[in-house]
Each structure stands twice: as structure tokens, then as C-alpha cells.
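Structures for review follow.
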Structure I
Amino acid sequence: MKKVIVAVMLLSTWIYALPAELNTIVSKSGIPPKDISIYIKEAGDSNRVVAALNTGVTRTPASVIKVFSTYAALLKLGFNYRWPTEFYAIGKIKKGVLKGDLLVKGYGDPTLSSKDLPSIVARIKAKGIRRITGNIVIDRSFFAVGTKNNSGFDKHTYSPYNAMPDAMMFNERVSTICVAPNKNDVHKKVPDGSYVIENNLKRVNKPCKGRYSWPGLKVDNSSGTPTVILRGKISKKCGNRNLCQVITKPYKSFYYALRAEFKKVGIFVGAGMRIKKLPSNARKLFTHYSRTLEKIISRTSKKSNNLYARHLLLYLGAKMYGAPATLKKGRQAVEYILKSRGALSKGTLSIDNGCGLSRTAKLNAKLLAEVLDHGYKHYGMRWMKTLSIAGVDGTIKRRFRGTVVRNRAWMKTGTLKRVKNISGYVKSKKGRVYTVVILVNSKAGNWKASQLQNNVMKWLVGYKGRGVVIQSKRQSKPTKTTSAKKGYYIQTGSFSQAPTRAYINKIENLGLNYKTEHRDNYKVLVGPYSAESDARKTLEKIRKNINKDAFLVAKTGKEKEETVVLY
């Protein structure tokens, strides 16, 4: 009787339905239940719901919104996709001299860094270039993002998490200043003439702790060229201190670092830097490729890298709707990809900039769980491992170390003031994997929210029940069993029992119309198509994505129906 009551509550309201143990955890959390959304179900095709609390209530997601951009990128591009950066030349190369410009076309590779420069310069040198008489021309037009260095989201203006995107990204827009008080040394980690350092630090003979343990820093932009002013007192006993700040333009940093690398190998550049679009007469030299998308989305999720997430959103916008990339195109692309693949249903969703550094981004627990469920069904552990692993890496490396949750949860976290969210998967001791979303938007305190989430996940690891079976509107539709009309069909499969929901989902996710016939067995038919050529195009898609043994049939549509197998 208790399970029936819970099921009715879930079906009718989706507002408050928790097992007794979770109800106790929520009650003792010190957070009003209205501020909490919880949705826990068996992952994948299972309709077994363990807990549901305010699943349709709109919340501020913070960084859990990254799940939408990373998963959309995976669906569109695949794990092994690599971001390009193209190198061109204008002019002839004669006797080691490029009499013209070297051009670089950026497509927003967020991983491009100083570590890539030796291989890039080696490839330029391999083209026979020892001297460049013209400019280094940079085309950053693939993104239409303006010239702001930081988002201005909060008072930490120069913090790396506030870095803005750019098609010619380099070192994640971060400038690193190395300070070694014990050696009386201050220098730039990467050669960069686009900013200057003014060292006003006073070295003192004090213990390296408290106010004497770290240099003070101020950035002065009044002269046009950023000036980093180091100030305050610092102990002579302190070792290396790296100040990582968003100070200058990434394309300028790239230019100066590239010139420095050229100098190392004896390549001379005669002119300077120009920012303009790639001319039509440019000749491609080679393409440099990023790390794989799998590594990029893993870093995006595990480290909650805002810049990577912004770049994923913009890049998808340009890939779907053409360059230049804009936020609007990016948002539309992410939603379209997820919806067209059956990973996202209707509901209030605002992605904003794709990284979660926003108060206007919105979603609910049910929508987030749908995307996570789709990822589990289609990519399993390979997708799960792109998220932070409890007690092992990422944003929850320390949070679950030494607990029963360690190595049993794969999660994306999201934190802002009055926002503490977590979502992903938990594997119980019984071996069952659960899709888990816990969103807390409350003034009660993020530490209370974190404790609540920890307690819920610890409980779930030991959970031995199976929840209740919930039939959604989509899942409760009867299997189509009408007779096939005249035309061409693709028979995708034949079964002794009615085809499973998972099988039908594969067909629906491809956007195909289907019917089933039931005589001695169940046959699933996609169609009809009036032209055989159209049917054969779909047949190729079905053989690739559903069943390599699918075949084509023709129906006469007569009262005494005839079926011709065409293969």
C-alpha cells in the first residue's frame, strides 16, 4: 500500500515523494524542503524512481549546466574529435625566406598553449622557412565575442574563472608571473610583450606565513598597456609563487610567445602582428589539432573549467549555424542537438553562457536527469568517467575521500552564492547505477547543502530497494500495431515478444516513423516511403545505427496484402 501511495504522488505532482530515510535526511538538514530538488532513479531505460522532490521546480544551475554543453558536443562531434588551428602563408618561399605573411586562423581551440609551440614551429621550419619578411597575421573572426578580457561576474576581475572566450585562445587567457622572494627574482613564465611588470615588493626577514607569504597585486590599465604592479611586504624565506591572472589578450600573448619560439630555432620575423580575416589567396601550410574532445570535456567537467565550457557552446553554434559563433547560436545548437537526439524534453531551460557563471541560467532536476540518463544509455562508463570521480579527481576529489562514496560516484558540481548543486551517477553496493540530481538554491548555507548531498549519496550507496515504477506519458503509449499502408518499408527487426522501449527509443531518436505488425511474431517497420530511393537512404541509416541486417520491403496495400522483400 505504501508503494502505491508513493507512486500516485509521483505521478500526480512530482513534488514530494521520498523514502523515509531520505525524508529524515532532508528534515535534519536545516534547509527548507522548498529550496531542494532531488531526483534519483535507476540509470538508463529503467523507470524505477527512488526519490522525487520538487523535480519540476526551476533552479539556478551554476556549473551543472556544463553537462548540457559537454554532452551536446559529444553527440555532435564524438569522443575523438580534435579542434583545428590552421597555418597559412602569403608569398613565395625561396631560399628559406617567406616573402610575405604567416597567417594563423583560430577556431577557438581552448587547449592551445605554450607546450604546443615547439611542434608548431618545427612544422613551420620543416616547410623550409627560416625568415619571414612580412607580418604574423591572426584571424580571430570565427567567434563574435568582442574584446572583453573578463566576464565581470564578480569582484575577482582577474581570476581565471572569469576569463572570456576568443577564437585565438592561448594559455586559457592566463598570464603567469613567477615570484621567487628567496632568489629575489620576478619574471614572466611565458615571454609576452603585451603587458609589463612593475615590481614594488619589499623583501623582509620574516617567517613566510600570513601577510608576508604572498605578494600583493594590482593591474593598471590606464596607459593602454596593462601594468601589473607587485606591492607589499614578502618574506625572503618564501619559495616560488606563481600569480595566474587574466591580464591581456590571448592573441597578443600567442604572438609574442610564437616569436620567442621562432627566435630559439633561428627563424627571423621582420614585421609585426596584424589582426584581420584570412584572405582568399592564402595558401595552407598545415593544421594543428587539439587534444581529443574526450579530454576536453573531461577537463571541462572535472575541473569545472568555465572557459572550456564557453568555447564548447560557441563552437557548436558555429558548426550548426555557421560562423561567426555567437551566444545565441550556441544556445540554439545545444538545445537542438539534445532534443533531436531524444536527450531533452520540453521544460524551462536557459543555458545563458553555457558555463554556469550566471544568475539567469535556469533548469529543473527532471531535465538534467534526462540528459544524464541519455548519456548513460548511449555511452556508459566512458561518458561517466568524464565527470569528477568521488574521492579520486576533480571537484569532489577531497569531498568524498575516506567515505563509502569514494569511487562509487561520478558527478558534476555547481556552486555560486546561495547555490550548491550536484548531479551525475552513484553506484550502490548492490551494483546498481543511479542517475542522481540534487539541487539546492537556499539562503540556509552552502555548507548545509553540501552536507545534505553527502548524506543522500552515502545512503544511496547502501540502498537495497528498487524504488517504484513510474510510467511517463511517453512510455505509457501502446506500441503501434496498425497494418502497414502501401509503400516501401524498412523492417528493422522481428521479435517473439513486443519490442522493448529501449529498442523503440533508438528508432524515435533518429526521427523515424514506425509501425509494428503482430501475427506469429512482432515486426517493426519504418516508413512508409513513396519512393524506393528515399527508403534506401533510410535503410543505410538504420543499418548503421540500429540493425545491420535490416532490409527493405514493399507493401501493395490491397485487401489481400502482398509483401515483396527487396533487401
Structure II
Amino acid sequence: MNIVARQVPPRAAWALEQAGVHPLLARLFAARGVQSHDELDDGLARLLPPAGLKGIAAAARLLADAIAAQQRICIVADYDCDGATACAVALRGLRLLGAEHVDYLVPDRVVDGYGLTAPIARRVKERGADLLVTVDNGIASVEGVAEAKALGLAVLVTDHHLPGAQLPAADAIVNPNQPGCGFESKALAGVGVMFYVLLALRSELRARGTFDKATQPRLEPLLPLVALGTVADVVRLDANNRRLVAQGLKRIRTGYASAGITALFAAAGRKIDAATSLDFGFALGPRINAAGRLSDMSLGIECLLTDDAGHAAQLAAQLDAINRERRDIEGGMREQALLMAENLFEEGAEPPPAVSVFDADFHEGVVGIVASRIKDKLHRPTFVFATSGAPGAEGELKGSGRSIAGFHLRDALDLVAKRHPGVLLKFGGHAMAAGCTLAAGQFAVFEQALAQVAREWLDAAALTRRIDTDGTLASEYCRADLVDTLHREVWGQGFAPPTFSEEVEVLSQRLVGEKHLSLKLRHQGRPVDGIWFGHTDPLPARVLLAFRLDVNEWKGERKVQFLVEGAQV
């Protein structure tokens, strides 16, 4: 492992300080590419304009026509948190803007698989819909859209995933990553795309005289949902996404969250008036995702849709229970999968350049999480497979993968498919996360093929785990109030949470809960508590640690503690 301090452009840090930014924040922002105070303006007026999205005008006209004709609209969602929040934003927003007949359908992860398939299109038609709208899926659904069109449905695709070689023949497509789209924020999440479509629809309805700027419905109440889905989907937090998340957090902290989000904070034991972007990623997002993994994502969507506090609390409690079950299943699978992965190489030797694991007893709903854990442990692109439970898919394997920097997972799958025709039945995804389905009996071929691509693409530096940090932390900044200030900022993928690195003295260490290392440290002459979650190996008396800051509250006293991310011995 290498712990590396980020470079801080001195001129940018100085300019931010001169503009009134706290010196520590100025250093952190400058290291993440912020050059001027103007970039930190998170006002809604600074959002990129919707007109920049290719196809959005056609989408707005399609929706406005459907509302005017009182047509039935059906939202086809994805079964993760981005899909659930996008679905809730679509339903809430369309109803605000005058749609009287709008409902949703969310595929079952096991039975239906991902995206708008032909059977899903037929189910939408059977419901009596006139217009089918996808959220967080559809860009690769060539057959599903063709079936919907053949059935007489109008189709609007809203998505953010990378397209394949052929686009679906929808009436309108809104996706910042489709060919020819010049929208600056390619990292917009599925929920963000749907929010932008609603902004364009409102403009179209204004132009038609449905309402004016004074009487138009307010869409800002949807921003907490946009913020939650954006962070939970681990998209890059570029300036536009950070503004969306910041606006959502401000509304949540000041008491303007929906009943469902409020109930989820309570179920997770998090303080809603001090909500952070990390709460979305590590508390709310997993609870909603658990429904799609083990049960029915309709539970998550209904929790986000209800305005009844009591009903929201019941649904949040169900989601919390499902998430606990998910953790139990994941824990057992992770141990088994790690053991299998470690058996791929001799003790003390380097792991293979890519890791693929399959067990017939694995639960396909949590293979992605287990792949993520193995990737973190071994620092290798990792795929975990389970037997598909879909009807008619006997013997097929469904896998989910997670990657490391420098290895574009979807592109790697594309190369495997070209080199070994027939092995991959389906695949799709992003650079860092992807999924695929293997033909029966083809696991060994896939395992070797993926490892070969990794050997070609990854060098020794890429295969060495690296933690980028913000260098040393001055002792005067080791204060609970300053930690609170840091937590209020928007951090996440592409705008990493502050992580510091320093050589410290280890005064004492002990295991807690049999799997976490509790530490007493001396940092710049002062004692400080630390904890390294999921780590059991003892540390030497002096060690270079990478750590984040947190506040531990005990009997009314608030003390800073270090959350250890890694050690360079």
C-alpha cells in the first residue's frame, strides 16, 4: 500500500482563503480542483441549464401532450436507490405538473433482470398505459423499446448509463452520455436526469400557458430525493452534482424532507438536522437498495412516495429489517468468497490481476456488494457470480463486478465478449461497476479471459493499492466543531472526503467486537482515539496512518477520533 499526499495548488488555495474560505477548507478544495470561490456557489441559479441535454425538448413535448390528453403514464424503474429515487421524483413531479394517471412498475432483480425487457413492455401495456417512461434504465433496451412501440406505446427513455452500439427507437431519449449530447455533466445520475426532464416539462407547460412563473409548481421539494439518489449511485460529484446534493441537504437539515426520508434517518439512527452526504451513501442508500436485492423495490419506492409519517415509519422499519438480513447474507458470502479468492494464489504471493468467484449457493441479490468487499481487500477488479434464478435461465450465471482505477470494467467485458463469442449472454455498466450473464459452463473461460485483459491493461503501479490523502493535519484543526464544518460540505465519488496522513505513536491497541482495532494514539504530542473498522492485525509502535475525522459523543462530551483507512508500515 502507498499513502500519497495530494498536491495543493498554492495559488488556488490562496485565492480561496482571500475570498473568506476557512484555510483548511481552502486547502482541501484546491487539492480537488476548485480554483475560485465562484465554483463553490451551490445556488440553484448556477445549475447547468436543461436545454443542454439532447432530446429534452422532445421529452418535454411528449410529456406535456400526454398530460393534456389525460393519457396514462407508466414509469419503469430500476431496482437500486438511484432507480427508486428517480421513480419517486418522476411520480411526484409529474403529479405536481398535472398528470392525473401515472403509476410505476419496477422489475424484479431475479425474475425480470435489468431494464426494459419485452415482457416488461407487455405488462405496461396490460396496465392500460399510453406512455412508457424509463428512469435509470432503457438506453440499452433495444428489444424492450421495440416491443413497446409494436404494442402502440409511446416511449421516453431517461437514463445515464453508457449506450451500446445501437440506440433504442424511442420517441425521445434523454441521457447525457448518448452520442451527440453536449451536456457538460456526464456524471448526472438517473434521478438527476429525471429532475432535469421535469424542469424542461415545466418550461414547456409555461410556454403553453398552463401556468406562469408566479403560479408554477415548485420542484425544489424533490431535491432531497435527487441528492439521495445521486450520492447512493456513486456517480462523480462534479460541480453540478455537488450543487444538486447541497441543495437537497439544506432542505433536509431545515426540516423540509419527505416523510419517507425522515423515517429512514430515524431508522438508521442518524441526526436529520446534521445530515451529510455520507448518510446517503452509508445509511439511507443501503436500506433502500436492500429491498431491491432481497425483496421488492416497491417497498423502497412507496417509502419515498408516502406523505403519511406513520406509514413511512412502518416502511422504513421493514427496509431496516431487510437491510439487516442483507448484511447477514453478505457476511457469510463474503467470508466464503474471500476464502475462494485467496485460494487462487499462494500465501504471500500476489493475487491474480483480476478475480472471479462463483458458488452455486451464493445469493444473486448481493453479489455486487461482495465483489466490492473483495475488491477493497485484494485491490483487484473482481466479479462474483451466482446461479441465475430467472425463469428459463437454468444453468446461467449472473455476476456483478467492481473495479479499481485504470480498469474500465464495461470496456473489459466488451473485449472479453469479442474475444470469446457466446460466453457473455448480456453485459453492461460503467467503468467501476458492471454486470453480466454467462452461458452455462463458461465460468472458467470468463475467469481466464478477464484475467488476461487485466494483465494487458494493468501494470504494477495500478495493482498496488494507493490512498490519496490531504497530508498532515495541524493540531489546532483537531476540534469537534471543525469536524462538523467538514461534514457539512458535500463529499463523495470524485470529490473525496478529507483524509489525512501522518506518522503517529500507537500508545495502546485492542480488538473490539472481534473484528475492529481500537487505538490510543499520540498525534503531534496530543492523545487521540482511533478505530480501524474491519482490521485485526496489530500495528507497530510508530506508523504512518491514513485517517478520516469523526466525532465520538459519550455522556455529553464530544471528542475527535481518527477513522483509520490504511497504514504504511
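Brief remarks follow.
- Origin of the value -8500, where helix-only ellipticity at 222 nm (-39500 (n - 2.57) for each DSSP H run of 4 or more, over all residues; to 500) was derived from one of I, II: I
- Structures I, II were shown, and semi-axes √(5λ) of the Cα gyration tensor in Å at 38, 31, 22 was computed from II.
- Computed over structures I, II, mean count of other Cβ atoms within 10 Å over residues 138-145 reaches its largest value in II.
- Label whose coordinates, when mean count of other Cβ atoms within 10 Å over residues 26-33 is calculated, return 15.8 (choices I, II): I
- Parent structure of the calculated result 187, given that volume of the Cα convex hull per residue in Å³, for residues 266-353 alone is the read-out and I, II the choices: I
- Origin of the value 23.0, where mean count of other Cβ atoms within 10 Å over residues 106-113 was derived from one of I, II: I
- Given 12 for relative contact order in percent (Cα under 8 Å, 6 or more apart), calculated: source structure among I, II: II
- P(r) over Cα pairs in 5 Å bins from 0, in percent, for residues 306-401 alone derived as 2, 13, 20, 18, 14, 11, 9, 6, 4, 2, 1, 0 - corresponding label from I, II: II
Rule-based calculations on the coordinates, nothing more; no lab input. Computed from a predicted structure; not experimentally measured. Cβ atoms are built from the backbone, for glycine too; each structure is taken alone.
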